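Every read-out reported here was derived from the displayed coordinates using simple, explicitly stated rules and does not represent laboratory data. The structure displayed is predicted, hence computed values, not measured ones. Cβ atoms are built from the backbone, for glycine too; each structure is taken alone.
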Structure 1
Amino acid sequence: MEILKAVGMRKSFPGVVAVDRVDFEVYENEIVSLVGENGAGKSTLIKMLTGVLKPDEGRIYINGKEVSFRNPLDAFKYGISVIHQELNLAPNLTVYENVFLANEITKTGKKGIFRRSNDDDMYRKTQEILDMLGANFPPNAYVKDLSTAQMQMVEISKALVKNPRIIFMDEPTSSLTVSEVKILFDIIRRLKEEHGISIVFVSHRLEEVLEISDRVVIMRDGKRVASLTREEFDIDVIIRHMVGRNVEFFPHGIETKPGEVILKVENLRWKDKVKGVSFELRKGEVLGFAGLVGSGRTETMHLIFGAEKKEGGRIIYKGREVEINSPKEAIAMGIGLIPEDRKLQGLVLKLAVRDNIVLPSLDKLRRGLIVDERKSDRLAEDFVKRLNIKTPSIDKITETLSGGNQQKVVLAKWLALNSDVLIFDEPTRGIDVATKAEIHRMIRELAAQGKAVIMISSEL
């Protein structure tokens, strides 16, 4: 039985049709995955189905009855909850205060501004939900003291507080370790099997899609191109529908010849995060850093890039010991860092694509005190073309691009500087398989050109 059915959903933005007459359905007691390349229209479709965006065309039915959502609260009332990729929690509030935020249980007999929250009832109800999820932290714990996986459980608790029929989960595993993903999948299965909740699961990690899904709906270029049952899909079939071609994950035919040591780190130390790290990096090689989330990989790179001040150890760059006190000094030396969090650390989302790409290169683009706009435009257009960034123009505001294209803008920023050492911190997180393959090829090509590359990844 269909709990939710959407027919002919369409949404356009200036210069692009994001979703083009897409049908979508959710059946009772199923886990359906929604997959597609970055920019395929998945997020826009989800926003229409959860009341965040108003569709230009299309109809939505809940249990066979046509409905209309003016806002997310309307969707919530019809039993639709959503867990967004970026956790939406108040860190300085307790778990139970977050769970009931904007849905507080109030004491009887009080109205208007005189209403008071019933903390005892909210605490008790939150404990019941946490017990159901198998959580190991109390309702009165502060969210800021929780791990990422525990915060994810708080988000799920928020979604469960009104007994939903459907929960949309947008990239819920993007910041979780392998063991934390296993816990989340156990919770998802229990929600389906024991509580009859249907899940719409969105992820670029296709191995997770294969593991958790009963059915897969695939989008490409704003259209729905396939709906496959468990008996019909495997990873190759999904990829072919997503990109319309076969994808080469590990680029062949790009030879690299490691040369002399360009960066040497000895016994690097910082707080309790970096404990005696040593390594060498050569020109023309890609040096991989693996490890669990929180193991100190990112912190080590921040010390090399000058974003944090080391407490001990030596950094030897191009044959001489250096003290790198700021990112500005690192950039001047020829070291670039593509950060882990593109939205927080890598981009100014409200600026145009062009402005983000040229931002670190302004000194090179200046004529006196004035930035040469023609040079800026040429530089931005060159990298949009080279990296195949899907944007109507370089004047497009960066936050309107898909996640994968935003990531390419971050890459363009640092490639434009022509740095000798490039540090990629989780460059393929939250992007589709085709874009991932493009980035792998580009990294190999940089090494073949003699660049020294460090790559941090949780995707082995």
Structure 2
Amino acid sequence: MDFRKASQAHVVPHFTKGTAWNAEDLIVIDHAEGCYVTDSEGKRYLDGLAGLFCTNLGHGRSDLAAEASKQMERMAFYPNWGFTHEPVSKAASMIADVAPGDLEDVFFVSSGSEAVESALKFARNYHVARGDEGRYKVISRKWSYHGTTIAALAVTGVPKFRKHFMPMLWDGPRHVRNTHGDTADALASAKAIEDMILAEGPETVALVIAEPVQNGRGCLVPPDGYWQELRRICDKYGVLLCADEVICSFGRLGHFFGSERFGVVPDMITFAKGVTSAYLPLGGVVVRRPLLEHIWESEVGLFNHGSTFGGHPVATAVAVANIQAMHDEQIMQHVRSHEDTMRAGFESLVERHDIVREVRGTGYFYALELMASRERGLDLSEPDALALQQGVLLSMCKEAGLLIRPDDRGATMLVFSPPLIADKAVFADMHAKADQVLTRAAAWLAGDR
């Protein structure tokens, strides 16, 4: 079978234009090992995005595959509605052990979007249980990404994802400035959240949701004190605080949860992706025990939400094996001890390439923002930015054997997020391939097209 033609004939792609999907050079990924994937024609690529911020332990882990097979043979599926089983209890316990503070209870789903939907519903459920039925609004940040399902999309702050669906989106979300350009002295981005709470009326606001390091707009690391200020603001006005860690959890920032890196205990943390290193779909939301008890002890009596595959025995068995491997192989320590080397390589690229404005990020999560000329202070022209964003950069990356994300959310950027097992040799290869891409991009901007 010609898998390229079969896919083009029958598969509806995700976030991919028809012209790109139907192209003759559509890549068919055949196999993968460690930090690399190989296509059906034998070309090898560095997976510089860990699949999609998720293959944290790398590709080709036979131990995780074996755990999935073992659980399938024992019990492939039984729902988690009014029943429990060994894998889900183990996974929840292990997640609770590494979650900050009194975040001890886990509601499982199958994806990050579902995790955010669950957090939104939990916040509403909690406030109704307390008799605060007027609280339904959610404060998010501009350029934030929280998922594609309807409620999660409404909270998302990326205009292009929302525009076609605006009549379908609920009216609760409010979007304020993100941390880009903010400082520890000013904390203007935190003040924007408090100002919005006051403008809307604290009695109407249910939740503040934010990523520890925001992906949209290019790896925005918050200024010191930002998360502590969010915690203070939410406590003051009785608003729940959710850290959306679908990307940032399970080692991406050198901790099981990115909230730990920033010294905060939110009321909820959403997760997905790295919890199984993407070997099976799994997501969830961890909540503080007192919040859950308040719901159970109220007239409401339950978290009024559910999912057929939430807490799937095979997925949670893989999560158990994945988390244990992260402990055994000291993945968190590995990330923290190697992140400076990774960053130094990107800083060297900034110095060598006039078209790079800056590097942002932390842990194993970085973005290079591009411009026409840093020395001359020239931004990209609108036509050039659009061309780079809509295929030119991606073609250059493929040519270099580097699978990363050329990002257009708020700027023209290259985003890097390799598997957490990446070492100095992988960094050297990644930086060399990125150097090739930037050299080619500079030539393209200079007229070599």
Structure 3
Amino acid sequence: MWKIRKKIIVAGAGHGGIPAAAALAKVGFDVTVYERGSRDKLGYDWTDIFDPKALSYAGIDMPPKDKYEYKTNMTFFGPSEKVGIHQQVPDDPDVMEIKMERSDIYTHLINHALDCGVKFEYGVNISGPIMQNNRVVGIKTDKGDILGDMVIDSCGCESVVRANLPDSCGIQKSPRRFEKFYVFRAFYDLGADYESIKDRYKVMLLPKGKLGIGWLAAEEDYCDLLIGRFDPFDMTEVERTAAAYRKANPQLGTTLRRGGQFVEIPVRQPLSVMVADGYAAIGDAAFMTVPVIGSGIGNSLKASKILAETIINDETGTYKAQTLWKYQRDYYKLLGAGLAPLACVKLVLTRITPQELDYLIDNGILTAEEMTITANDTSLGSFINFDMELIRRGAKLFKNGPLTKKLLRVVGDIVKTTVVTNILMPKEYSRSAVQKWAKRYDEIFISDN
């Protein structure tokens, strides 16, 4: 089989790249994952939430039952924190998401990949792609140049591979402002009796008037603090914010148990161009997170199957953009076209005032219907129920003219996004047509601020 001779380079041990590597190695490809970190320090020191069905979709067994638990319902608050919106996820494993330690997720994915024949090399610092005749033919590293037949970019939100592709590829090099969160997350001791805590998973939108989100998730022996902002911040701001939270939330203790990391997470629409000759981006490198909340493990797992099947079915064995384009189209068909409109909704947070957000929550315009996210929700339509209650809430909204104007603009952006992703995306790859489409797509999401 000619596939056995093909060498696939996976740049970065990400949650999209590892399962893609496994699927390819399983059918005979020579696949190596190159990762800058060490095996025992992969991922962040925190827990993640994702759809467990994504594992089976990618051909991966469920982890041991002692390694995960089902997610707790969240309660959302506006800047004033006067009114809470309680999620109402049914107590049904088919729609519930699971929570796992990130280290356990990677252990599970890596063990599966090793069983499939994937090789891993750790402590390899990647600095960019190797180009030859406008084709990606390998990666530059501190261990020397590494050549292959194709590179799968799984280097994350600020991928050095994607950032150093030539302009002719037409691939966005770096996320713009409001397209990623700067996040601090840490686990503190529990400062209050667990049974006395009313809202154990509390999410704050535009907290204290800051552009971003925050959460306090209480467990029986710790409290999980997350601070997410659209602009960078430092430890001084973390300490100030945590002190402000403690005044009304005694569950947040003062002793740091673990974590305490600053990271960058994409919270935007999927990448407009994911492929080039010899190259495909996946996971955070292709911005596959849910735009509002930044969770991307489930989406990346599903994308891994699509990418692997596209590569396997390329009978030419050349992995040009023309054949890899099917990967992008199939991803958008399954997930991307539904996720992109959510990025329009995310931009609402950058356009409305804290007072306007409180108006939406306090007057029952924004409800549990929109804030209840299950494992099966992958599009804006999942959150909206068109009934008389929606009309009643709309009447309340129209009483606030400036806010109505801002939200109607978002509705227009959602319509444009739906048309561009579902109807106008080129069926076949040509560089000029794809780049023209990508420009139209990207312009929808440019913020005014």
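Each of 1, 2, 3 could give FRET efficiency 1/(1 + (r/R0)^6) of positions 97 and 145 (r between Cβ atoms, R0 = 35 Å, to 0.05), but the derived value 0.25 comes from 3. Structures 1, 2, 3 were shown, and Rg/Rh (Cα atoms, Kirkwood Rh), for residues 281-408 alone at 1.00 was computed from 1.
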